[in-house]
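Structures are listed in the sections that come next.
Since every read-out is calculated from the coordinates, none of them should be taken as a lab result. Since the model is a prediction, treat every value here as computed from it, not as a measurement. Cβ atoms are built from the backbone, for glycine too; each structure is taken alone.
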Structure I
Amino acid sequence: MASKGWDTMTTSVHPLEKILERLPSRPCSEGQAWIRSLPATTPPGDAWKSCHDARWLLWLCGQLSFDPHIFALAAIEIAKTGLPIWESRYPEDRRPHAAIETALAWTRGEATPEQARVALRAAHDAADATYANAATHFVAGDRAAHDAASAAYFVALATSAAARAAYYTGVALANSDARVAYYVGSGSAAADDAAEFTAAAAADYTSAAASVTDFAAADAAANHWRASLAHSADLVRSIVPWSEIERRLPGDRRSSP
């Protein structure tokens, strides 16, 4: 969601922008547009609670001084929601499940970052194999089969991202030098990927199941994309309550962490 600066095409400044402009980076143009769509009287806490895109919430968490564990936890909870899609097509292949289980084990201190790295690679290998399957269906002109395989592909990527979040978070916590910020940022990016890949899986799965025109299928897929990101936003809020955001905001709204 990061951007270099605020969109200068709009001259008025929303009160929430004045808070966010104190952060290290700026929201993406879509995030800025959403902020400006809110009434000027919207309290920051209400904006947090009503935000419909998990990626924007994760971006904000990444701008603040949070325990990096939250990125692994968020990625795990988000990626888990796509597992039924994978199971419906590849019930015998447990590599995406293993990625989630290893990431969860890391959060409990029962797995190492290296074990998370191995699990993420295995889930990514599962995604690669599924991508080849989807490509075969695409060449054959079988849209439904292609979209079903593509949905499974994105689920595997999401679970790999969850394990990747655990890996980078673990490495960050084990270091105390200038690389920490890079590793924390990589963990945050992995959580963002988990949300985006899970949304893509929901969209393709819907498209595969739709026995309707291409236009109607695309419309249904877009709706499920948005619904998935909104559900993932709820999962992020279940891990990071507004009170934790509020006390970390810079400037006048910050209390001591």
Structure II
Amino acid sequence: MKVSASKINMYLRCGLQYYFRYEQGIKIPPPGIVITGSSAHKALEFNFTQKIESRIDKKVDEVLDCFSDTFELKRNEAEFKDDEKPAELKDKGISVLRKFQTENSPLIQPVKCENKSMIIFENDHELEMYIDMIDDKDNIWDHKLSSRKKTGNEDLLQLSLYSYAIKKSNQHIVKCCINNLVITKEPQVNILPVIINDDQRERSLMYVSSVINAIQKQVFLPAPPNSWICSEKWCGYWNLCRGGKKI
């Protein structure tokens, strides 16, 4: 069985959400904030991949063009929420990327981008991951766009798994860094350093192993009804679950 960090996170948020998406194969259109984030990720990858050899950032306008082009390609795939305006999301994405490329990117030298890593569990189960970036100071970077500042706790499992995979391959790790692009009225770049210890790395493996075991036993528990994810606004599978309707 092959899983990814995003699948594990979805299962832990809501087992039924995982069931509808991966067991039943029901895909739902992503909200606007998701395609904004993936478009920003593509623009950062576009710049940092070439910077490994060139050691020079692309011109800011080239990075912004990459974001804009990707956003336009993806916008027809999205289902924008009532409070999401496509033009506004695009403008906010451009603003925060401009800030990052001007103030932060010149200080970062990548050595690897989209680094594929694998963790093998018992019975040949595989966890496949793509680490956004590793820099020349041996820091692991994870790019996250959001509408509010992250604390780092919500991404601890994913970062712990990244850290374990890199350490197991005999590479030295200084710390993990969350590159949090915050699309508030005034754009913010929130660089969060996260130190992962051995206990957190081992605990992350236990979570993955437990999830794989539960999936194999076809155990898919719903999120608690008071969970933030369990709402019509945040879960596209609401109508198949608590909404009681058909999509």
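Taking mean count of other Cβ atoms within 10 Å over residues 114-121 as the criterion, the top structure among I, II is I, with the largest value. Given a value of -23500 for helix-only ellipticity at 222 nm (-39500 (n - 2.57) for each DSSP H run of 4 or more, over all residues; to 500), point me to the structure among I, II it was derived from. Only one of I, II returns -23500 for helix-only ellipticity at 222 nm (-39500 (n - 2.57) for each DSSP H run of 4 or more, over all residues; to 500), namely I. If distance in nm of label points 7 Å out along Cα→Cβ at positions 106 and 122 is computed to be 5.4, which of I, II is the source? It was calculated from structure II. Which structure, out of I, II, was Cα extents along the principal axes in Å calculated from, if the result is 58, 46, 27? Derived from the structure labelled I. Comparing FRET efficiency 1/(1 + (r/R0)^6) of positions 74 and 170 (r between Cβ atoms, R0 = 30 Å, to 0.05) across structures I, II, the highest figure comes from I. When Rg/Rh (Cα atoms, Kirkwood Rh), for residues 66-201 alone is calculated for each of I, II, the greatest value falls to I.
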